[in-house]
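Just so you know, all these numbers are worked out from the coordinates, no wet-lab data involved. Keep in mind that this is a model prediction, so the values were computed, not measured. Cβ atoms are built from the backbone, for glycine too; each structure is taken alone.
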Structure P
Amino acid sequence: MIGYGIDFGTTNSVVAVVSGDDRPPIALVDKAGLPHPSVVWYRAGQSPTIGAEAKGNINRFAEAAGHAFVTSVKRHLGQDKRFHILGKPRTAREVAADVLRYLKEHAKSSGWPLKEAVMTIPVHFKGAARRDLREAAREAGIEVLAFIHEPFAAAVAYYRQHGYDFKSLPDQRLLVFDWGGGTLDITLTQTRAGRLEEVATGGLDGIAGDRFDERIQDWARSRFLGRYKLHPEAFALKPDTRDRFREACEQAKIALSTRCSASVQVASILQIEEREYDLDETLTRDEFEALIESDVRAAMHQVDWVLKQAAVSYREIDAVLLIGGTSCIPLVSRKMRERFGSLIVEVPNARTIIAEGAAIVAYHRFRPALSGSINLLLADGSDYTIFDGDTLVPIEGRKQVTLFCTDNRTGEARLIIRQVIDGSNQSAQLPCKILSVPVSEKLPLPYNHERVYANFTIDEDFVLHIEGYGATQQQVVCAEVHDLKFGLRVQ
């Protein structure tokens, strides 16, 4: 049996393989030993080029006719986004399929015929984005066995590489801080009675490595305009030049993780009348940290929020994993060490650990299951359980519930749905979903209360779908919940 895991990332993507109980996961990296950049290079009359070769040619061909580049496509999944590539519109899903197709071909050329895989997703990836990613994989000829959250996959790989038997894991709390190019994902996992499960999650969408690149772009633009005393409207870059500018800012960000200063250089960035301008600015690490300080502070607030959800103090955490490229930024690492000190574990395979965890899940055919029950809060304050904790997902069919609205005066019945993690003594602090169902304000005698019907299901993308309607109004109201907490059934 062989298990494949795919980490489709905003900045980089990688496939990992597990081929035996005693064999460590193999990450199928590029020639430089790194994950493949999630960059697609389109050329007229040729097949797309993906990965290091595509990224390495942005500066050279960004302004050449018949060439187009797409980066960070993951950020656009689930949106009505069209990329106009060489005169033809392409959706984010289609571009993502090109990246996944490349990963599949690279795996095949490495001796691993990839046909199905467990894929990882950010904690707060919306339902539409999950569906787009699944369809992109299908277009690339890959069947998605299951989605699992990226930090959770890292936790699985961590326990495997430390030699733990998944059927007898030690009781432990592990915090995974995953800050990549597109999102910050924080997950507190707990091992208990041989089970590994998510207890609390948090994070920031859109505040990550790409945003830091934009901070540097704003800084470099301001310095450049001031240096040449140009009006802001003069900084109107052609799409190709904009690609080169973004690339230069990203490289400066990366360099500042190991150096005290870095240059942002873009030749011929502007031409105004007869004069051509070059951009050449030097950014110090102190200046960079000032640019991102507010975002890093927001990230630390998210760490606090995750622990508050679980009613866990910093002293009750057993280990902390820092993964993702943005976690390598010295300011981020420093702030995390101020909180957790020696609890932070060095992760030598930080670039590939997420894909490796997914491959482990695929190899063992572990089944995702709810970490805690899905409950409906009743008017008397008690909980009605819709799905028990440890329920395997996805769920075939749907659960139907009939209720009564105890107070029709507002013309709505409120369905309050929440997930309660077993063992949590602060379950009321967990996020909940409120669905307002229209009902009649007045009912004909002898009726005092209106019937309300609610349907629940969890689909293959691990999205909880809720549908409710009143007996008299018959107006159906729907909602989705995307941030459910999951564990693994390993026995």
Structure Q
Amino acid sequence: MLVEPYKVMPKVIFLIFTVALFVRFLYFPDNINFAYDQARDSFAALDILKGNFKVVGPPTTAGGNIFHGAGIYYVLAPIYFISGNNPEVAVAIFRVVNALGVFLVFYVGSLIFGKVVGILSAFLFAVSFEQSQYSLFFGHPALGDFTVLIFYLGLTLWIFQNRPIGFVIALLGLGLTLQFEDANLTLILSLITYLLIFHKNLKLLNFKTISLGIVAFLVATSTFILSEIKYHFRMSQALLNIASHLGNNSSFNPVYLITAWERFIHDNFLANKFLSPFILLFLGICVAVMIKKKDLRVKTIFLSTWFLGGMIPHLLNPSFTYYYSPGATVSLLILAAFLICQLFRKNKILATIIFGVIIFSNLSLVISQNYKGPNSDIVIQPGMLTVSQKQVLDFIYQKAEGQTFSVSALTVPLNVKTTWDYLFNWYGAIKYHYLPVWIGAADGFPGNLRVETNRSKLPNKQFTIIEPTIGIGQRQVEDFYRIENYFTKVIEERSFGTIKVQERERI
């Protein structure tokens, strides 16, 4: 008999979804981070609205000819068309999408262990600090966190419910996930592992199902395919080159993996760095015991493969980054929900206390951290919040008193106006009906503000914006101030959050 969890306790699930929305919209819109990456992607989305379609997505940390999918641009384009280029609306939609993961987690947990585990898993997902941080991240990995759940929902339907359509859903989820984060290429290895372990389920797949799955995957990855054709398979060649040197990679270190595991425990179960390793060890012991039990073996192998598949990138990189393994820790949430249910049968008080401690720990982190926006494990430049950026622009326009003015900025990346170009065009121009002149800027970056390099031609009203200088060398900061102070002097300086703005006049 097939389980139909979508018919189980709908009011409870929608209540959990409401909790997820509350957690993700706490401090909204004051904790929206909008920096260079977000402005760059926003300009690309606006290009699409002008008819300039994209097949190459944002660059990756791997550099060279490796890029993310262009899918993020096609998600943003209709949102900006409807909202008037407002990134705050886009951020709100991203947070709702993350909260919708509650339903997918409930479905997966119910199909594997039953409806009670599904409900508890969904609640743990709703209050998870890690997941709340994903929802705050206005970028492509945030969407990958949701689509990876589609991938595992498909696998769950196929493996545990014998539904061939699950294979199609899994390939669709895989293709969509690849669009949003290059590190998700490891999911291909996960899929191959599942095919090998559960090869008996392959007999469920007929030619039609396999064809539908392949078509779903190809459609989801169509921008990659078009990009490879257009640029003579440059990304494929780059990936093959990296793969050929993996065996010689001296950065491989299991310690990186352990560090990531401890952080996942800290941000999902108990915010105590001392106890995190012990909790991790306990979960490992539980997995070992469950694998020995015949009725739990397949389920445990499925969840273990899910988790370990998302950990592969951490073996090769010493820096902990959430978006290396989107959705991987959901497997731990489902496992924890199952263990709590088992404990509840033997000791209701202890199980309730443990569940309560997990909720309290996560909500404490949410309340104490999320007002700052995404943490430094997700974004390079924390503190670039739209609430502060709008205050900066309001200060500038009010001081300008309707006169033309020019702006320079100490930015990350250095001498790139993309972030403030978008903000002036979206917020400044709409509210104050005119735009500034920009004082010098690096070529080749998105933006349309007029740039003037001849200081003698600049308006009398001049302003300087100083972003958080994370990622900028001290020498570069000193050179920036030296040049600005040579031509102008500071009349007034104000700070809005982590961003400074100076009103200046000619010397």
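Tabulated values for the structure
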quantity	calculated
Computed 0.10 for FRET efficiency 1/(1 + (r/R0)^6) of positions 39 and 159 (r between Cβ atoms, R0 = 30 Å, to 0.05) - originating structure among P, Q	Q
If semi-axes √(5λ) of the Cα gyration tensor in Å, for residues 175-222 alone is computed and equals 21, 16, 5, the structure in P, Q	Q
Which of P, Q leads on mean count of other Cβ atoms within 10 Å over residues 367-374, largest value	P
For -9000 (helix-only ellipticity at 222 nm (-39500 (n - 2.57) for each DSSP H run of 4 or more, over all residues; to 500), calculated) the corresponding structure among P, Q	P
When distance in nm of label points 7 Å out along Cα→Cβ at positions 207 and 287 is computed for each of P, Q, the largest belongs to	Q
Given 21.1 for mean count of other Cβ atoms within 10 Å over residues 111-118, calculated: source structure among P, Q	Q
Answer label among P, Q for the case where mean count of other Cβ atoms within 10 Å over residues 47-54, calculated from the coordinates, equals 12.8	Q
